[in-house]
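Each structure below is given as structure tokens.
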Structure P
Amino acid sequence: MSTNEASELKREIGVFGGISIIGGIMIGAGIFYIGSYVLMRVGMNIGLALICWLIGGLISLMGGLCYAELGSMMPKAGGATVYLNEAYHPIVGFMSGMSSCLLAGPGSIAGLSIALIASFRTFATISDVGLKALAVMLIVFLTVCNCYGVKKASVLQNVSMVAKLVPILLIMISALFMGNIFPDVSLSTVNEAAQSTGRSVIGMIAFAVVATLWAYDGWQNLNALAEEIKEPQRNLPLSLAIGIGGVIILYMLFNFSIFRVLPMEDIKNMIAKGDYYLGTEVARRIFGNTGAVIVVIGMILAIFGSLNGLILSGPRVYYALAKEGHFFKMFLNVHPVYKVPTNAIIAQGIVSITLVLSRNLEQLATLVVFTGMIFKLLTILSVVVFRKKYPNMERPYKVIAYPVTVIITALVFLGLILNNLAKDPVNSILSCAVQIFAVALYMYFDRKIKKEKMNEEI
């Protein structure tokens, strides 16, 4: 295997650019509401919740270092798909693509649409039925817009990035210095918390960590831009380490700052009413209703930007799979006027709406994370595969403390997958069913392609 292939892409991304991309992808809507789910999954124990946020961050960091080795030795566009194809078989890369088409992409779209509508619950009562109806309408609206060639304007994305950081920094800094509560971060009530959730302490932590991984997700996407990074052998590992490390610190401080302002009783009451946006209430108590409005507007802009970006980019995976030959040719159709893959956009919209109607926000988060963990695990294990398969291949960056780091990271992901399979079997089985469907679909199209080639030769 050669890594010295000429690239048509221009290398313009430096370390700072890489860090910015990671921050832009990782710091999303999840941080605004996932903290509530983490608290619920650890029986409302603050200390354990913060530990889970740290564990989720460290898992992401170790996974990032594994990806750094792969990216430095194969600085190609495509990221994990390239590694999976090379380490195992093209069918594995296809499975990853299908999971993106049917679960990860639409699941994220469904989750973000629900999250955006749910943010209004701070100011108005919205029933669960009304929430889903509005979420469906939002998806339909943006899907139609993208069918008409509406592109993700850079202005919108810049506004979205700022909108993410403003409410986070506003809440965090003001709460840390203006809050008058010293939260109980002890673990003395951990056993009682475990009893209240009906899980073991380990099971409780594992289930909560899965929730944090939704907020941390996105660090793996930088590898897809490896061909556009300057000196990727050096800058890719640095960007991953600094970017993920910075987000860990930000998330830890953000969550701790909330507990500096909101008493646990108030948090419980908010969650009981279906209001998971604790940060908004913090802003309200410090700055009044005006502060809460500013935060909500910031969140809405941030979520809207992310949502539109997903709806825009997701159908390109359908298109790419069809172009490769192992997917339905109908997804190759591009609108003659608007030059967008209309069929793919509509298909994605239908799958997303189906998930909105059949899953709640917590289930969607678990579904997307679980699916992602399967392929992250396979990608991390490919570090070992490549060490055996290509022992003499140049590795400008090597994973620290190999193979211990790889083994620990892989075992953690495997443990989380198995725990999630036990605690949330419905969503886990749904994810596994998609993988089986992907294998069957690949084999069907592979036979079709081989038959066509034989006919051509005849």
Structure Q
Amino acid sequence: MNEIDKYVKTHEQRFLDELFELIRIPSISSLPEHKPDMYRAAEKWKELLLAAGADKAEVMETDGNPVTYGEKIIDKNAPTVLVYAHMDVMPVDPVDLWKTKPFDPVVKDGRIWARGADDDKGQGFMHAKAFEYLVQSGTLACNVKFLIEGEEEVGSPNLPKFCKQHKKMLQADVILVSDTSMIAPDVPSITTGLRGLAYWQVEVTGPNVDLHSGLFGGAVANPINALAKMIAQTMDDDGRILIPGFYDDVVEVSKKERNMMAKAPFSESDYKKALDVKQLFGEKGYSTNERTGIRPTFDVCGIWGGYTGEGAKTVLPSKAYAKISTRLVPNQDHNKIAKLFVKYFESIAPKSVKVKVEYLHGGPSYVCPIDLPAYQAAEKAYSEVYDKEPVPVRSGGSIPIIATFEEILGIKSVLMGFGLGSDAIHSPNENFPLEQFYNGIRTIPLFYKHFAEQLKK
């Protein structure tokens, strides 16, 4: 540990300078105008991996955005770790809520402030620097491969095909990922489960053109009103989703596991205070952590239509839109759920409007067994740095490609996240505590050490 600490301390500023170069690239995968930035980010990652000690690194094409692949093979008989991260980030809207420029990273109050500071440039970068330390110190005990993709924030639509085409190249004993969070700075945790996802866009059409609300209101259906009523019919007041068949495949978590989850420190009052809400809402009969970890959810992510400019415009709109998502738990098939929602939403639509539902993307859930050698290696690594054993938790978030990796490559993933709930990922003012950033670089080398030892047993 002393040697790792010394290395991190010596290179703190250089690490930040290099990370900031990566962050300054506005690699927003959902916006086509940023396509050139995706290639700039891929080339930057190639540069970073080669500088860190990779034997080779290259930018590779997919049917969408590029990926960067790198590797260092020390011994064909040594265990192989495949590091996965993503170079793309979410859009920065609404820009006016940012206290700093989203792509001009700054350090303030002990945190890095910028889009991608945590998700996933900061966390991905930790792996490059941890790898650099292992190479420089001559203590690398595993073969290392890097797969840095450019479409995670849009559901990784082209990575499964890439994995199938390069299955041999990506062979490994485990996939190591830092794209999740810890419970608290002093409460380390390892994510053992990720919820699946299904995501749709809904279009509701009333009249064929916008109409004068005074002349036509009350005679012609308003698609925004209709959409709002339809959404209201999708969940009851107890937080129960009303889509027929939605819960058919949900595996109920045992009382024993629920009791283990309950041991994780949680303050409802602090939670509400941090979010500035007076009351929480969710499925009746479950705690807040259970609602976000082991239960499926339904959310409207965006809704629009009609006139939204300044002042008043008396218009009865022709169309209304919504973006809707569900988070799914193990055993729920996202393709099945996608069809169930379409069928239900179309069935509750009034005859006065036309409804079009488009399935945008989705992915399955993922569970990592706590008896996995790689999990135990991660557990030991966290324990050494944080001086306490990490708590296994199930995350409410989704990383669809993780389950796909297992399906296509046959490899389990270990999710060693160092982010915090306060990091505001996907939101204005995304940030990443410096302490967590540097602790990640300290912890990851220990994973390699313990993983190699685990596989020798």
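Could you tell me which structure in P, Q was used to calculate relative contact order in percent (Cα under 8 Å, 6 or more apart) as 25?
Derived from Q, not from the others.
Can you spot which of P, Q the value 0.80 was calculated from, given it is FRET efficiency 1/(1 + (r/R0)^6) of positions 286 and 390 (r between Cβ atoms, R0 = 30 Å, to 0.05)?
Q
Can you spot which of P, Q the value -11000 was calculated from, given it is helix-only ellipticity at 222 nm (-39500 (n - 2.57) for each DSSP H run of 4 or more, over all residues; to 500)?
Q
No lab work stands behind these numbers, since they all come straight from the coordinates. Just so you know, these numbers come straight off a predicted model, no measurement behind them. Cβ atoms are built from the backbone, for glycine too; each structure is taken alone.
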